[in-house]
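These notes open a run of structures that come right after.
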Structure I
Amino acid sequence: ELVRAVESRRHELNQGSEEVAKLQREGKKEEAQGLIARLREVSAEIKALERELDGVEKELRHELLSLPNIPHDSVPEAEEKIVLREWGTKPEFDFQPKHHVELGKALGILDFERAAVITGARFPLYVGQGARLEFALLLWMFEFHVHEHGYIPVLPPILANRKSFEVSGQLPKFADELYHCPADDLFLNPTAESLLANLHRDEILAEEDLPLRYVAYTPCFRREAGTWGEAQRGLIRMHQFNKVELFHYTTPERSYEDLEELVRHAEAILQRLGLHYRVTLLPADDLAHQSAKTIDLEVWLPGQGRYYEVSSCSNCEDFQARRGNIRFRPSTGGKPRFVHTLNGSGLATSRLFAAILEQNQRPDGTVALPEVLAERLGIEVLSRAPAGEPKRSNR
């Protein structure tokens, strides 16, 4: 109705303008002045209607952007995730395995207390060999995906504009979960997926170049509002963490084949580290806003006696591509088509760090390092901090 009203007034304004010109040519000044007065009223009505229409269109766009993706037919409607397979065996101990917080504190490699002084709760502080281990993990995973799987390496900005998060699917629905810089209307990156989903915004790619596979490293920032219990203690759920992200641009015909490949690439990290994990298929109710299908990798943490997700591999189909106007030109000709986008952690280091400590702990509190990390760090075992390291004082 608003659109019709605006169009009707514009038509009246156009017709009236022509009539005014005609009256002026005929010397009918009084009639022309009367019509001009009416047209001023019409012009004011148009401006008022356009403001109202603009508000309605913004509200409609907000509602449309808040709609989630449609789950793929293979996604179950079950209440619980489905375990597809396990790799390796759960480590067994002849002692009570410790939580990674206790292990990290005793080894002098994790210091949550000083992190809280610097920033607040739920921020990490890696110290000594802990800092080296964190960097070794990140660099090894990044290089592994480049050299073993042929990914294109990317180091993106960690701040992005509003449009970027609309394309990726975080905005407008999940604005409360993002750290926002109001002065510049920029948002801190919660996952490199949000950045990589915009790498080819408003572009037309060649089908011959697909699939395009990118790997990125970024620190990630999440407000993570909600309750925090024992299950989220330590490195499990934080406001800041590091992550290596995998992202694919591909064709609709092969996107689910690519999803299986993406899962294998993420699994390869856990297998090289020798960590026991399982693969699960998420039900429809647990899917992320932008995902049509998600397969999780969950690593076993013996200090807590439970599995934790370390990678979510998702096919978003054309959900992000439509928002970002990302298309490809078919090799056989014809109109450009929307690409499909896929993403997955490859991996996030925080829970991976915890799993390395908990699965490889020894009775004396030391931790045997996986071979790939031992080679990089030049040590085979994480042991207690040297006596010369600074001690906490209560002065």
Structure II
Amino acid sequence: MKRIFVVTMLLLVFFPLVTANLYLTEIMYAPTQVSDSEGEWIEMYNDGENTVDLNTWMIDGKAIGNRSIATKEYLVIARELLDSTDNDTESFESYWGNNNGIWDENFSAIELILSLKEEDTIVLTNNLNEDKVSYNKSLGANKNGKTLERVSLTEWQEGFLDGTPGFGNFSTSKNNGDSISVFVEILNNIPEILAINLTDDADQEGIQIYPLLNGEKIVFVEVLINESDGFQNLEQVSFSVLNQTKNLSFKENSTTTLARFQGNFTLTNTIQAGNYLLEVSAKDTENQTTKNISFSYEGIISTELNLSTFEMSLHSGDAALRSVQVLNKGNIAIDTEVSMQELTSEQGEIFDNKIEVFQDVWLPLANPVFLDLNVAPQNAGEIQFRIQAPQQAKSGRYKGKITITSVESKNE
């Protein structure tokens, strides 16, 4: 895999009022390391030859206070330097310090109430000298753990992950030599999902999964990932399908960069047949990538009738109505085909044209009749019958059979 090299220079709107030795040099306006209310910070730098008393200086109208900044020194102004009495343990010190509850790092930092926005203007002034910068989220560093970093009087760029509070390479001096410094951030390689394997119940092209009639189908997932920085760099491998999201567990590695992960999910016969998408996500310490695979969940036809017998007593010439419920227990919509075996007894027979089924009109069952029921999965459809006793029918007990065959609906 190729490594990605990024050198990005961003021009911010900069307003030098008069010559000053204090400059804004780095801005963390949308941190992800801790929450905004506790992780925002601004860095300033004294490029002069003398220590500057900050007692008369303000940032966005807020007094910095009784302190000074030495020559060539960086000073970080944090929204919450140390953890306060809130309900969490987050602060600037908890992440950019050593998390011991005090500020004892090797660069200077103070606390000042800040509220940085995604689009903002920051003003550093003592009413005689002023440094001001305007930015917006299109310039970078928006909720990606990075900062906006100043590299010259008029140029800013998206900085490194976590920023460099208390340190930097900013200078106002002109370059009178024949060389320039080049800073290249080599980003962590993006994980590569090489293969996704699923349970396949058929030898045909693509992936076909057959449902179980009376249970849950377990589908196994196996994923092969190449992480060129080492498979241990992977933080999470997961998949999403049918509103399920699950983590995959490490199975084995074949090299230091190639590793297999495995897991499973379940499909019930109540899930409608069709084509579905499974998405695999691989995340390392800096990057995340996804890959999809499609599969076909095949249809299964399974029906039940709410009764098994029609019992009736008729006089010659009479007729009776009966109905039956067809319960669709499968995962595709169904229609039905109804056929009839003549009613017979020792006294004779009642022809099948005297037994009818209803679909808009009464239809005799002398031949099989197709019923456009379009019964959805896990629903029921009703079929109505009418049985007529011919005038010439002799008394006796007649017996026959109605056959109801379910087929995939043409309207699905």
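Supply the structure label, taken from I, II, corresponding to helix-only ellipticity at 222 nm (-39500 (n - 2.57) for each DSSP H run of 4 or more, over all residues; to 500) with the calculated value -500.
Numbers: I: -12500; II: -500.
Only one of I, II returns -500 for helix-only ellipticity at 222 nm (-39500 (n - 2.57) for each DSSP H run of 4 or more, over all residues; to 500), namely II.
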Fill in the blank from the handout: Value 2.7 of distance in nm of label points 7 Å out along Cα→Cβ at positions 233 and 249 was derived from the coordinates of, among I, II, structure II
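Taking 20 as the value of relative contact order in percent (Cα under 8 Å, 6 or more apart) derived from one of the structures shown (I, II), identify that structure.
Numbers: I: 20; II: 12.
Going label by label, the one that fits is I.
Taking Rg/Rh (Cα atoms, Kirkwood Rh), for residues 65-120 alone as the criterion, which structure among I, II has the greatest value? Could you put the intermediate results ahead of the total?
Details: I: 1.22; II: 1.00.
Largest value of Rg/Rh (Cα atoms, Kirkwood Rh), for residues 65-120 alone: I.
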Handout entry: Which of I, II yields 105, 64, 38 [Cα extents along the principal axes in Å, calculated]
Key = I
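Figure out for me which of the structures I, II the number 10.6 belongs to, where mean count of other Cβ atoms within 10 Å over residues 57-64 was derived from the coordinates. Working shown, then result.
Values: I: 10.6; II: 15.5.
That value comes from structure I.
The numbers here are math on the coordinates, done by the rules we state, and not lab data. Quantities reported herein were computed from a predicted structural model and do not represent experimental measurements. Cβ atoms are built from the backbone, for glycine too; each structure is taken alone.
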